[in-house]
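There are structures below to look over.
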Structure 1
């Protein structure tokens, strides 16, 4: 990864660590509550699921920016530098396309939650509070994919 891309990853690392810390704290509080009262907090599962989606999307953004996403390395590494460059460009373009589509669909989903005033089953808060993060983070991943595409495009073959 080029040095200029390293500084731009900082926010993903910090957000990922903060979300993971929040997940651990919520889970720990729920375990303590169950241990002492044989009851659990009703809201923990709902918030934990939402935080896991956020954590997954933030980690995916960091992986795309670092060009560490899943691919078949044996197929990728066997080719010439020109072939590797072409495959990297196709991979980055496919990532951008997939996450732009996900952004559009998730935006419609979050808007429907907002428009129909859907509430969450556990706490009863508006469901769009949770679903709004999927299109936002999908767009971030698409932008990261576009950055990778641009870096690979400008690189000398």
Structure 2
């Protein structure tokens, strides 16, 4: 069975429940794809055969802000990470947890169709070729702008294989 892209409401609810803050979500036309100019964290989700079935790309802004909010780090900590274009270990670890729990949004079908988080690539890390191709258009996708209350905006792209 093909993995489906979660609706915006469950994505919003997941972020709100994890971060303990209001989150606004809206559709975004521009795809969230890591480039030399756009630092992103990318979560890679696999099935029982370890085949890549979904990717979640979060720009550095969302990664830092959600990681900070989850760890109760002041907004200034996220702002510093964004200015430095680098995600400190504590914010990365927190955002990794967000990506790990995000897998639940892909798992509404039969147990054999469940996906699990395999890896979260930090900004600047080399992403496997298959995943990079999926991010650049070889999959169904939805892109969202999220605004974390008290922390600010960021972007999230969800891509699933055909």
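Readers should treat all values here as calculations from the given coordinates under stated rules, not as data from a laboratory. All values reported here derive from a predicted model rather than from experimental measurement. Cβ atoms are built from the backbone, for glycine too; each structure is taken alone.
Given a computed value of 14.4, 37 for Rg and Dmax of the Cα atoms in Å, for residues 15-54 alone, which structure among 1, 2 does it belong to? Source structure: 2.
Largest in relative contact order in percent (Cα under 8 Å, 6 or more apart) among the labelled structures 1, 2 is structure 2. When Cα extents along the principal axes in Å is computed across structures 1, 2, the figure 63, 37, 28 traces back to 1.
Quick one: mean count of other Cβ atoms within 10 Å over residues 71-78 came out at 9.9 when computed from one of 1, 2, so which one is it? This value belongs to structure 1. One of 1, 2 was used to compute helix-only ellipticity at 222 nm (-39500 (n - 2.57) for each DSSP H run of 4 or more, over all residues; to 500), and the answer was -26000. Which one was it? Structure of origin is 1.
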